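> Input: structures, listed below.
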Structure I
Amino acid sequence: MAGNLYVVAAPSGAGKTTLVRMLLATERAVHLSISFTTRAPRPGEANGREYHFVAVDRFKSMISAGDFLEWAEVHGNYYGTSQKWIAEQLAAGHDVLLEIDWQGAQQVRSAFPEAIGVFILPPSMEELTRRLTGRGTDSAEVIERRLAAAQAEMRHVGEFDYVIINDSLEQALDDLRAVVRASRLALNAQRARHAALFARMI
């Protein structure tokens with residue numbers, strides 16, 4: 001595998017989506033995996049940009065065909081990652097980033113044990129509560145459910161290789177970029193990317 005596969009997970013409100021968007025803007029060699037979903041597009045979303053929007057029947061046929069590296073049903077909608085696209089990108093030497101939950105991360109690791117797992121944590125439960133409340137889009141009951149779900153998700157932090165505490169967005173971005181850059185310099189990564197050089201010199 002010439003490219004690196006990064007799996008980034010976090011509880012709701014930890015800032016994962018913002019961090020990933022900022023990383024992709026500064027690390028052009030990292031390609032975001034676009035998931036397939038059966039949910040309807042939201043205003044402003046485009047097919048093939050935010051998601052590949054497909055019908056339920058097609059999604060289920062893709063499951064049967066083994067097309068997905070990982071998939072899940074969330075709130076009545078299906079979401080999945082194309083195994084073929086990931087494999088092609090990695091074989092071509094491209095770095096790929098998956099922004100998924102811990103359950104999807106477990107499925108990815110079973111297929112790609114060398115995947116690099118990064119978990120984003122909030123600095124405290126108080127700050128997480130403040131962020132979720134500050135959105136102003138959810139009721140108190142929904143926020144309580146999200147906080148409970150976040151605590152359950154954070155118990156899986158030990159399954160990841162790196163942990164970034166998102167207290168300062170700028171520092172968290174620096175940390176995420178450091179993970180990406182350091183992993184490219186690992187022996188196996190360098191040997192795969194520069195096979196001819198290794199063959200000539202070593």
Structure II
Amino acid sequence: MNQKERMLSGLPYDSFQDGLFEDRIRAKILCKKINEADGYDPDEITKLVGELLGKHKEHFFIEPPFRCDYGYNIEVGEGFYANYNLSVLDCAKVTIGDRVLIGPNVCITTAGHPIHPLSRKKYEYAFPITIGDDVWIGANVVINPGVTIGAGSVIGSGSVVTKDIPAGVVAVGNPCRVLRAITDEDIDCYYKDRKFDVDDYR
């Protein structure tokens with residue numbers, strides 16, 4: 001098993017062997033092109049991001065600047081949108097569902113390092129992250145290796161997600177914990193208890 005296969009299998013791996021370093025250089029070059037692209041040409045940005053990602057649906061957009069390790073381990077769904085400064089350490093698979101919204105300055109990191117400094121010298125590890133359909137991730141959230149966030153959930157700004165979050169909840173904090181379930185009573189409110197004053201929100 002080579003180091004790339006070990007990386008994708010959740011085993012300790014050397015990130016400078018078997019073409020992994022070269023793969024990261026390719027991603028850096030594409031990210032540089034994305035981040036220097038004309039901000040008034042979203043089609044060009046989307047084309048470049050599409051070259052970088054492993055899989056994507058027809059409609060998606062990532063606001064530059066954007067950074068990732070490999071790109072080819074990232075999969076995004078239909079209607080995916082990420083605001084400024086998304087960083088994805090995609091040493092393992094990152095699967096993001098349809099209609100997911102990501103706020104600014106979010107870090108999604110599948111990668112980690114052993115605790116002991118001697119073990120850390122050469123090896124790292126990575127565990128996949130899955131984000132379900134219709135999730136909203138607030139600004140400045142960190143999502144750690146191996147986490148799954150269930151469909152329809154909201155992750156509050158500044159949270160550090162260290163464990164799985166179920167579907168259909170609001171979760172906040174460091175470490176991130178479930179605050180409450182999302183219910184039908186939430187449909188008519190646009191912010192806390194403030195009601196919509198328009199009719200086309202459903």
Structure III
Amino acid sequence: MRVKICGITNLKDALDAVEAGANALGFVFYEKSPRYIDPLEARKIVDLLPPFIQAVGLFVNESSKHINDICKVSNMQLAQIIDDKDNTDFDNLNIKYIEVVRAKSKEDIQNLDKNSYYLVDAFVQEFGGAGKRVALEWFDSIDCSKIILAGGLTSSNLKELKNYNFFAVDVSSGVESSKGKKDTEKMKEFMKSANEK
């Protein structure tokens with residue numbers, strides 16, 4: 001199973017995540033987040049990553065120009081966008097992107113465009129890394145092959161996803177020792193569980 005480890009704030013955590021087997025690393029460019037990283041600091045980390053590891057920038061209710069500018073400075077390859085306030089003009093983005101759906105009900109998932117990829121997270125008032133889970137039964141009878149699941153995932157509950165065929169999973173708080181600091185052993189355990197699926 002593909003795994004993105006989000007909320008990377010330092011080089012050691014990034015390299016430990018790659019060593020554990022992560023396919024992608026997430027960098028939070030939402031300034032109110034405890035996992036926020038300055039774009040130039042993110043660039044220093046990204047420039048030292050090995051090949052085939054995707055760098056993903058997380059944005060919350062930002063303009064297309066802002067997203068384009070930050071992704072260029074930080075050398076992101078994908079933008080992960082929460083756009084609750086319709087601030088983003090997706091047609092004007094210069095970078096590949098994935099929309100985040102903060103699901104409040106099963107209908108939010110049923111109404112997704114079947115031809116697009118989405119990251120689905122549980123709705124919480126704050127943005128990201130809250131550890132709240134989406135109700136798995138909302139995905140019953142839904143094709144999950146283009147859905148990346150986030151929210152409240154840990155090495156111990158990954159096995160519950162076995163029958164859903166998610167494209168990937170996204171973890172942040174589930175592999176941390178504190179907000180913004182990853183736990184190497186938790187990352188290894190998470191990747192081990194993901195690969196057992």
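> Quick check for you: by mean count of other Cβ atoms within 10 Å over residues 5-12, which of I, II, III is greatest?
Values: I: 24.5; II: 15.6; III: 21.4.
By mean count of other Cβ atoms within 10 Å over residues 5-12, the leading structure of I, II, III is I.
> Here is a follow-up. Of the structures I, II, III, report the one carrying the highest value of relative contact order in percent (Cα under 8 Å, 6 or more apart).
If we compare relative contact order in percent (Cα under 8 Å, 6 or more apart) over I, II, III, the biggest value is for I.
> From I, II, III, which structure was distance in nm of label points 7 Å out along Cα→Cβ at positions 29 and 141 = 5.0 calculated on?
Numbers: I: 5.0; II: 3.4; III: 4.0.
Working through the options, I get structure I.
> Okay, moving on. Of the structures labelled I, II, III, one was used to calculate FRET efficiency 1/(1 + (r/R0)^6) of positions 77 and 165 (r between Cβ atoms, R0 = 25 Å, to 0.05), giving 0.25. Name it. Walk me through the numbers before you get to the answer.
Numbers: I: 0.25; II: 0.90; III: 0.50.
Matching structure: I.
The numbers here are math on the coordinates, done by the rules we state, and not lab data. Not measured: the values here are computed from a predicted model. Cβ atoms are built from the backbone, for glycine too; each structure is taken alone.
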